[in-house]
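Coordinate-derived values only; no laboratory data. Values in this document were obtained by computation on a predicted structure and should not be read as measured data. Cβ atoms are built from the backbone, for glycine too; each structure is taken alone.
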Structure P
Amino acid sequence: MTLSFAPASDPSLPLHVLEQSELEGWLENQPDHVRAWVSTDGFSAALGQTLLIPGPNGTPEFALAGYGNAAKRARKRFPLAAAAESLPKGTYRIASGVPAEVIEAECFGWLMTGYAFDRYAPQSATGAALIAPKGVDAKRVEIMANAEALIRDLVNTPASDMGPAQLQQAAEALAQEFGADFSVVSGDALLDQDFPMIHAVGRAADQAPRLLDMNWGDSGPKLTLVGKGVCFDTGGLNLKPGASMALMKKDMGGAANVLGLARMIMALGLTVQLRVLIPAVENAVAGNAFRPGDILTARNGLTVEINNTDAEGRLVLADVLALAQEEAPDLLISMATLTGAARVALGPDLAPFYTDDTKDAEALARAGQAAADPVWRMPFHEPYEAMIEPGIADLDNAPSGGFAGSITAALFLRRFAAESRYMHFDIYSWQRSKEPGRSKGGLGQGPRAILSALPEMLDL
């Protein structure tokens, strides 16, 4: 599935996007037949409401789309997508009504109404096509939309078809598409090359644990992306109850999101030296599974007491962050699927992130707002460092007490990023119910915000 704008040469209907407060004034300048048609239909310009206006010969002359009011739009990520999903099949061009500061995000949302996950059964998407408005970088929006489709496809695919081997195939296919270098360290070779915690978490599964390593670009600042690739998380010997396992196919959402971001960066040809690192594992239960009470030694020499095998994501990320910081990247970003504590604090819709750099945080917040990809800064709260120090080992992977779980996880990871300029995202990567431009299921959270902030953060 390729998401794209319609060719500018295609026959199309003009689409006037109207706020409710503007409808009366707009109607005053319209001919009698238009006013009569709008009145008869009861069109009020409510958010998502649409109406085709016929011309003298009865064929559609133009279309109207309701844009509601500011309060209603604030409750939808992509307000225009609500209209796009209800328009009759055809091709449209925006003639008026969408503010310039949101036009790119609205176009992205429109394209995403064409996404459907149809790998296992036929699915329908909207039939409405859009011609790219003047002033919109159509290539950039299409690149972002298709990267988002990649993220959603990866997260939506069940673990039966998206284990560590299949995640490797997806990453390798992306590398081949853009001419990137790609390598894998798998199975017991992880021990030989000093990735003991990746090996420990994934060794009980039928598919061997592995580290995926992709490199692209030979000039510009060094940007390293690290994504949690836990393809299924049973909880290990701290076995999850059934209800908590229901969405664990999405526990590789961090990996999916960094692959989507990498696709954007490479397709846009940004001047960076990009490295993508993904520990791909399944946290399974078997006789050789790692256990509560075990003490593991990470790549950087720190010892970790295992107090919960369900806190496995930070273990596999730790080895990779230790590797990443060895080459001193200009910016190191990790992404992992949501800790329960972050879900309670911010819910599923906001992407929590951590950084010590206030300028980076401000750039990211601005970019997230403009891209309709909202993020929220959380604190690396230094006094909580003691909570991840158990005494018997250097670090505790799951501090007791139940307090500040997202913060302590982020502090744990920061120990392995060392002195790097580091940013961590703790994302949900799932849309619980259908919304305009956001189908139920896998979801990108953070990549478009990061992409928009990179020029400022890396002086591109």
Structure Q
Amino acid sequence: MMKSDGISGSLPRILIVDDEAGIRDGLKALLVNHGAWVETASDMEDAVRRNDYQTFDLVYLDLRMPGEGGLSGIERLHKDENSPSVVIMTGYGTVPDTVEAMQKGAVDVLEKPFKNERILAVTDRCLENRRLKAQVDLLRGRVKELTSTELVGQSEAMRNLTARIHQVSQAPDTTILIQGESGTGKELIARCIHDNSNRKDGPFVAINCAALTESLLEAELFGYEPGAFTGAVKEGKEGLFAAAEGGTLLLDEIGEMPSTLQAKLLRVLQERSYRRVGGVKDKPARIRIITATNKDLAEEVGRGNFRQDLYYRLHVISIQAPALRDRIDDIPLLAYHFLDHFGRQMGKAHSGFTEEAMENLVDHSWPGNVRELKNAIEHAAILCSGGMIEECHLPRWTGGLPGGKDMIPRETTLELPEGDRSLRSMERVLISNVLTETGWHISRAAQSLGINRTTLYNKIKLYQLGNRPVRDRISL
């Protein structure tokens, strides 16, 4: 029989195992009212049988029952990676029993009689931890799949980019122009094109055209003959056109190339050959040239800053690197990718991000794109010694709660359905209003309502309020 999924769409599923009917019925009523799906069992055999046919998120397990008790039952319930969290209940709590229960995998031990507030607090904490673990496992799995292609992302923009890369990789000599804002990964795109082409066994060479003066850039690109200019080494020097022989040469920030060098580059593209500085013989340029820029070259041509004929030569195939704000669905994947990278680099065991931290990352506008996100994760990885990345570990410019305030109006009018003045209807309308006012920012909405995030998620499911829409991102 197919198991139900207690993590993804439905209400959280809880199993209560106790030989006392009063405790079973009381806990069930409390947890059902709290927004959970609850089943009960009076002994260990019934509990194991139910657990074999469906997935529970949480089990409240009595320590001592007729027949098999809770301590040995923990191991029978923990059979695979989807096993429920187990909380032991006992009226005979001893230190050895508590230690043994924790060693066998219990997440908490409650002594009878217990208060309702304690049960609800433990329930919310266990369900929250389980939900976060499920999210972490899912994202880590997707990151592992996606990083095999170097480009991390599953958004429509990234799927289109990947398809374009595979198309242009089949034409190993065609000149390519990559355009996009700073920090969008233009060099990474160029490397992916190289790695997917039949030039992959040749060298990949990159140079930033804005980093050198005109004379130095010319010497670096073309190389020079002995004595070509003052300071030239007597043996001469091969340039990057020669170094990239059989492979790919990336000319980054091509929009910054001086006009005289633009003319020489145009000749290379037309003749597929070049001449060293001070030389008289042409050498073959058996390379693919990829150029990249964060400028609009068409506008630069209109302003007279870039040669029109060179622009058309470079623009045989154009690729647009998407800005991070246009692929916000990829932010969690990228965040975990960078966290794993820096965790290994620093020798730290980071388990993921808290809900608040991830919401801040998704809400930020990221004007610096993927590079800015990478820097933010490095900052957090340095400050966090291990475990979960929290809001306090992120740079302040990622857009946390302003001044610690929830920014929600304190006066709210509730418009109830006509003829319905029930508390249930009032709660539904209040939660819906607060979610709208916060832009469905779960942490802020929960803070304003005076409940935790797990309870709010359960209420959203209970009242069928829908899924969180794409929110407006916080600007700097």
Structure R
Amino acid sequence: MFSIIKTATKETLFYKLPALIGDILIQVGVLLFLLHGTDMVREKNFLLYERSGSWFLLVVSCIAAAWILGIKINERGRSSVNIANRAILNAAVTFILYNGLMAIIYELVLQGKLLLLQAVLTGFLYVLWHLFIRKVIGRIRRRGSNNYTVAMVGSDPNMLQVCHFLTDSYTEEGYKVMGMFTNHPDEIPEGIPNLGSPEDAIKYVEQNGESLKEMLCSLNPATETDYVNRLVSTCESQMVRFKYVPGMEGYPKRKMNISQLGSVNVISLHEEPLNTPLAKFIKRSADVVFSFLFLITLFPLIWLVCAIGIKLSSPGPVFFKQKRTGYEGKEFWCYKFRSMHASADADTKQAEKGDSRLFKFGEFLRKSSIDELPQFINVFKGDMSIIGPRPHMLHHTDIYSDLIGDYMIRHLAKPGITGWAQVNGCRGETKELSEMKERVEKDIWYIEHWSVELDVSIFFLTLWQLLRHEDEKAY
């Protein structure tokens, strides 16, 4: 009965606590290195950093960051990229809390270069440490420890897909399929134990509730009402999580959301994690802060250089503005640095390889994606976000909304300067309909799976790709 509680306690003790202790040691180690291994710390600041209260604030900041964000390092289903992003986010929150408290309490005069080095070192070491722990957890789970045990009732196609997914894809996640209850034993995948008919599931849960974590059931509750209710009741009494695997043949295979209208469960074909007040506040706050900082610092210099280059290359304005489709299908003026000579088909034709409309400096702007930087103005105004589906020309919206059934769904989020589709190769010209379909699929996936970590991941992947200059469609 208490196996779930015991497992949670063990994971806190053996996974979460070591992660937190390691984070604290990294923070302490980096600060010691900065104090005694470099000459960057001013004498007045050195005395403040050496005070016992400073070390106390550092430990408190680490613990507070872990409490605010939660330690997700042991959670199943998280990718290495997700773990790395959360490590960076954790290091960033600790960094902000600590230096903010030091400035407020001790009136510490912050040093830019020192803070930059502290942020880079702690972020880098956090990523290595968290990925190392994740690897250790994966090895432990592959050897049969810390398993999450699952039993299945029914062998319809959906249940069989779930079974294959858990056994083939989740080895390091520690999922262990205990077996399947079905009246069709010939359908049970190889290597999965046959636990008997569905009627045997209740007795199995009663006898094995201590070790069983989850029961997946695909029986139709409309025709098997009494039995399903008894199975649910038995699972709940044994603290075994019960999950229903519905037959959704014919519907799109997406991340759906269940809500209630009165007492009736209603399934929405799209989960929209961005469509909550907190998520909107977080994303908009980040957009405003980062776009404002960029526009008042780097952008004026970039604008000056680009203005000179554009004016020397081609007569006409520095900025190119074009109406594009935005959030919920609303039109807005999208800004770019002009990279082409004026042409009558600017609002209907995509840039293509060897495009005669491109002038030489404009080709550089597009290759480096510098032409997109004025869109930080759009971000600050609220028309766009830093991360989101790329906005398309009105002409393309008219065309593709007729050709691709779920095309308009991509407008359930604000368009972005970069997005999940772009960092996964879906950038630039779309010669074939299949290319646009792939882009739309990735845009919808982003909307349904949005998180702060995902946005951070896309941001750093974008920077990495820009530095490598390996995008063949950047023209």
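A value of 99, 53, 40 was computed for Cα extents along the principal axes in Å; which of P, Q, R is the source structure?
On the way: P: 82, 45, 44; Q: 99, 53, 40; R: 81, 67, 42.
It was calculated from structure Q.
Supply the structure label, taken from P, Q, R, corresponding to helix-only ellipticity at 222 nm (-39500 (n - 2.57) for each DSSP H run of 4 or more, over all residues; to 500) with the calculated value -13500.
Q
P, Q, R: which one has distance in nm of label points 7 Å out along Cα→Cβ at positions 245 and 373, as calculated, at 4.1? All intermediate terms of the calculation are to be shown ahead of the outcome.
Working: P: 3.4; Q: 4.1; R: 5.2.
Answer for the origin of the read-out: Q.
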